[in-house]
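Trainee: Following this line, the structures themselves.
Every number here is computed from the coordinates shown, using simple stated rules; none is lab data. Here the structure is a predicted model, which is why all the values come from computation and not from measurement.
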Structure P
Amino acid sequence: MIFAFYTSPHLIDLILVFTLLEGIILARWRRLPARTVTVMLLPGLCLLLGIRAAMAGAAWPWVPIALTGALVTHIFDMHDRFRR
């Protein structure tokens with residue numbers, strides 16, 4: 001039964017919740033602007049959504065859409081970091 005949880009998309013849901021909590025903690029504790037935290041975490045969130053779509057058996061376009069979102073947000077993140 002516990003093995004079923006590790007192979008279900010609900011594990012990714014749990015990781016998504018913890019990632020969002022991490023963003024909130026970073027924004028509050030480190031006093032980072034919300035935009036900075038969002039741009040920093042979005043590529044990983046998009047990758048997690050792609051994994052979740054694949055594990056849940058979603059229609060095939062959702063995985064490439066999530067991966068493209070991860071690429072685009074990663075480029076924005078790198079642009080932000082190198083601009084400073």
Structure Q
Amino acid sequence: MSKLYGDPIEVWSRGGQPVQFVWRDRLYTIREVQDHWVVAREWWKTSDNDPGERRFWRVAAATGREVGTYELRFDTAGGVWLLLRAWD
């Protein structure tokens with residue numbers, strides 16, 4: 001079962017892909033990218049300078065030995081990362 005959050009997170013990436021993130025004062029290391037997709041925003045909701053994509057990752061991440069599944073989103077228009085969902 002998953003829980004929805006929408007919490008802002010700090011993310012470290014390599015080659016445009018997240019490798020670590022901090023959520024609720026805990027550092028998570030991404031062990032596996034399970035899925036990745038991009039959603040283009042509607043043209044009428046974008047600025048002239050940025051087409052505004054939302055990039056999503058479903059990842060297996062760990063704090064120590066505890067591994068969980070998380071869904072992350074990066075909004076290119078605002079440069080903001082969010083943790084959207086976590087699975088038990």
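Trainee: Kindly point out which one of P, Q the value -28500 was derived from, the read-out being helix-only ellipticity at 222 nm (-39500 (n - 2.57) for each DSSP H run of 4 or more, over all residues; to 500).
Mentor: The correct label is P.
Trainee: Suppose semi-axes √(5λ) of the Cα gyration tensor in Å works out to 25, 13, 12; of P, Q, which structure was it derived from?
Mentor: Of the structures listed, the value fits Q.
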